[in-house]
Structure P
Amino acid sequence: METSINKIVIACSGASNTGCYTDEVARRMAKSGDANMLCMAKIAIGDKALIEKTKKSKSKIIVLDGCPINCVDKIMKTQGFIDFIHINTTSFGITKGKTPLIDEKVDEIINHINSL
């Protein structure tokens, strides 16, 4: 995890279109080298090694949620994380159950994250 990459993304991968957005953003950022993507499920189940390694990391943690339920935000807080940036796809005009996955919106979210 400790590389020259200075961002970690942890994304909702929910069943709705909004979860598709968060997952796609995280995967594209990981593929391009803009961030390391971590498994939200491993954090949710309390994987001690991953949680401790992530907490010790100097990287900026970006939490991506797809809807107002904010599952990833809640999971992170439950696991003791307090220093992270929370982003919700609905803040970008994406409507749960309605907005199809389009590259322009994915790029908009990535550009926003990279500007932080």
Structure Q
Amino acid sequence: MIGKKTLESKPIPAAKVKEILEEFKENHGDEKLSYEQNLTLEHATSLTKLSLEDTEKLIEELEAYVDYKVAVRVADILPRDMADLRLVFAKERNAPSNDEMKEILEILEKYEIKEDE
């Protein structure tokens, strides 16, 4: 990709990636997705546990405790217990306190994981 440069880099949830690729596939029916795009779509589909709307609401709620990047990661992984949540914050410099992690788990419990389609 000579001549291309990244203007902005911002993490997005897997649900958004899935929506973008499905929309592209729908709008360009005569053109197939590339191999890499198909792999990404499959991965995003298997990783997505909430709808895009629920994921965005969850990220907004989590931003009260963690920064956006970590909120996206938590929303994609959806840890259901303290051990899994601690793994998400293992490499973070400013990990939330135990009380904040309990509050994060309470927020996560409000969101019902969708069943495999």
Structures P, Q compared on mean count of other Cβ atoms within 10 Å over residues 31-38: the greatest is P
Have a look at P, Q and say which one yields 2.0 for distance in nm of label points 7 Å out along Cα→Cβ at positions 23 and 71, as calculated.
Q
For relative contact order in percent (Cα under 8 Å, 6 or more apart), find whichever of P, Q sits highest and give me its label.
P
To which of P, Q does the computed value -17500 (helix-only ellipticity at 222 nm (-39500 (n - 2.57) for each DSSP H run of 4 or more, over all residues; to 500)) belong?
Q
With Rg and Dmax of the Cα atoms in Å coming out at 16.3, 52, pick the structure among P, Q it was computed from.
Q
Tell me which structure, out of P, Q, gives 2.2 once distance in nm of label points 7 Å out along Cα→Cβ at positions 15 and 103 is calculated.
Q
Given a value of 5, 22, 32, 27, 10, 4 for P(r) over Cα pairs in 5 Å bins from 0, in percent, for residues 39-78 alone, point me to the structure among P, Q it was derived from.
P
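FYI, it's all coordinate maths here, none of it is from the lab. Bear in mind that the values here come from a model prediction, so they are computed numbers and not experimental data. Cβ atoms are built from the backbone, for glycine too; each structure is taken alone.
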